[in-house]
Structures are given as structure tokens and as C-alpha cells.
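Pasting the structures here.
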Structure P
Amino acid sequence: MIKFLQSLNLIYPLSPALHEYLFEKLKLVEVSKKEFLLREGKISKNIYFINKGLVRCFYIKEDKEVSSWFMKEGDLIISVESYFNQQPTYENIQAIEDSELFSISHDELNVIYYKFPEFNFIARVLTEKYYTLSEQRLFSLRMQRASERYAHLMKNFPEIIQRVPSTYIASYLGITLETLSRIKHY
């Protein structure tokens, strides 16, 4: 938890009261490899900070899993639309590795925004970061060839290539496993 609080403090200094409040309210969640944090049709009630491990977000299209995100140590993960609108999700969130996360509920986060206005600045910075990543992902899918998408992933997120099964990587890139294998060998 200390690592998470330190990362928040780097964005904007936490008041002692906010630090203590977060320390008290954040809940440790341990999940095993392949365990789900969220399933399609459920409402995303928590936001998670990944302290240790690797998690993926995916949805089902035509009976196939399509990976939309991989998040690792130091990242946050939620089903965005479900969490912010408190509506059922079309996504699944699943651990790829045994993982240790810290969570806070949607309701509790709103209390923090109200009680600690400085946290709104932190939330804005985090929202900008993840929105930018989302835009980069959309650009990649719309505008780049498969080989370019793979090269971008290799350059910017090499640990994902090393830690995530090829099947998930292929679905993330929007290609078949065979195409991924050909790209890797060029």
C-alpha cells in the first residue's frame, strides 16, 4: 500500500489526513491466476491499484475472447463505463498472474472527493493518463498495420510481451495467433 500512496503523493502531496484516510479505507485483494475481479453483466463497484501481478480486461465477441487491456504493477484497472455509470459491464477483468491489489469502492471514492478536494487533482491527472493511453490504443487499431501495432507494443510495453500469453497478445492486436507468429519471426 505504501507504494500506491507514494505514487499518489508524487502527483500531488497528500495531506496527513488524506494519507491516513486512504490507508484506512484501501482494501487488500489477493487473486490467483485466472481468477476474475469482474464478470460481464456485473456492475464494477471497485477501482483497483495493482501492487503485484498482471491483470487483463477482455470481452467476448462471436464466442472469442478479445483482450482490450493489460495492466501491471503500478497501474489502475476498472471497467470504465460500468464503474463511472454504475451499470452492468460487457467486460471481464481477470488475473493473468497471482496478483495483489488494493481496492476502493465507487461510493468510498466519492466520499474521498468530497472530504479531500486535493484528491480531485490526483484523479484528474490519472484520468488524463489513462485517457491518453486509450486514445493511443484506438489510433493503433484504426491506423496501424498489425506489424506496427506489435512493434509499438514491443517498444513501449516489452514486459507485456514477456508476461502475457501469445493468445491474449494476438487478440489485443486484433490478429490471429498465426499472424502474430509470422510477425514475431520477421
Structure Q
Amino acid sequence: MNKNLKLKLKNCKGFTLMEVIVSIALFVLIIMMVSSIYTLSNKTYRAGGNENELWQNARVILDRLTREIRQAKDLVSTFPEISDNPLNPPINEFEFQDGHDMSQFTYIKYYLNNNQIKRQSIAYYFDEDPNTYVLYSDRDAFNNSPNQIILEDQIVGEYFNNIKFWGSANLINMEINLEKNNKIIELMTAVYGRNL
């Protein structure tokens, strides 16, 4: 090797052990800070997403119930006039005559099943003519009540803890409670049944 190169190599200084340890410690500290910022922002995003999902579920159910109750022709369910009577508490399922399809007598029922709001489409008939739907309150020649058939049973909402109905014949009050991952939403509204 030539002398200049040997001299240059001798004069080159590397990192000391202390410098390497400090550099690694700073790098680890920066990575930990970035990781915790990412984790915190991810938790915040998920929490906001959970709350948005609850509000969306609540809005969809209340819109649907409001629209169908306004069009209802008759109430099957009876409910208390006030919500805070322990001897006559609000009901958590609600059945009424469908006001959209006037070609047949069909009914709609909303009820809570586990943490889901379900919607049933129901019809009533007599054994003599199962293809003709009748009113739920009709009686046959022997004073027998009609049979019930469930035409459709579907889930229309999730994350519901409770649903309550009370009020008078025309003004129906509703209260719903939803929960997902410790986020809780409670809403209450009233609907005036135009056709009742």
C-alpha cells in the first residue's frame, strides 16, 4: 500500500461505542414516539367510527319506524300512556297494520332480539281460506281468532340495548339505546300516526 493511503487510514476516526449507543437509543426513542402516536390516532379513529356506526343505525331505525307508523292503519299493540309507571312499563315490541299495501291486510312488527332490532311482516288467516288475509281482530263463524303467519322476518338494526314504546293512540313515543365498544347512544322521539 502506498504511504498516503496508510496515513489516511490511520487518521480516520470511527464512532466510539458511546456514540453508537446514544444513536441507537435516540433511534429507538423516535420509533417508540411514532408508534405511540400511530396507536393513539388509530384508537381515536376506531372510536369515532364506532360512534358514527351507532348514530347511523339509530337514524335508519328511527326514520323507518317514523315513516311506517305515520302510514299505519291500525294498532295491534297496546302500550302505556307514560314511560315511568313501574306497574305498566313501556313495551319493547310494536305491531301495527301496514298502511302501504291496501290490497291485503298485512301487519308490521318491530321487536328487540338479543342486540338486534327485527322487523316482521305478518298476516292473519282462517283455516278455511289460508290465501285470504283478514284483520287480526276478526272472528270466524265459531268465534275463533285467526291464525298468524310470518311472511318475512329480517334484521334492520344492530347494537341495540333497548327499545321502548309508549303514548296515546295517535302519538307514539319511542326511546332507543345503542352500545358498541363502550360507546352509548340514547335517543327519544315521538311520532304522530296520521291514519290512526
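At-a-glance table
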| quantity | calculated |
| --- | --- |
| For mean count of other Cβ atoms within 10 Å over residues 26-33 computed as 10.0, the structure of P, Q it came from | Q |
| Ranking P, Q by mean count of other Cβ atoms within 10 Å over residues 34-41, the structure that comes out highest | P |
| Given 20 for relative contact order in percent (Cα under 8 Å, 6 or more apart), calculated: source structure among P, Q | Q |
| Winner on distance in nm of label points 7 Å out along Cα→Cβ at positions 98 and 130 once structures P, Q are ranked, highest first | P |
| Value 23.2, calculated as mean projected area of the Cα convex hull in nm², assigned to which of P, Q | Q |
| Structure responsible for -12000, with helix-only ellipticity at 222 nm (-39500 (n - 2.57) for each DSSP H run of 4 or more, over all residues; to 500) calculated and labels P, Q on offer | Q |
| Comparison of P, Q by distance in nm of label points 7 Å out along Cα→Cβ at positions 18 and 154 - largest value held by | Q |
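Coordinate-derived values only; no laboratory data. Everything numeric here is computed off the predicted structure, so don't read it as measured data. Cβ atoms are built from the backbone, for glycine too; each structure is taken alone.
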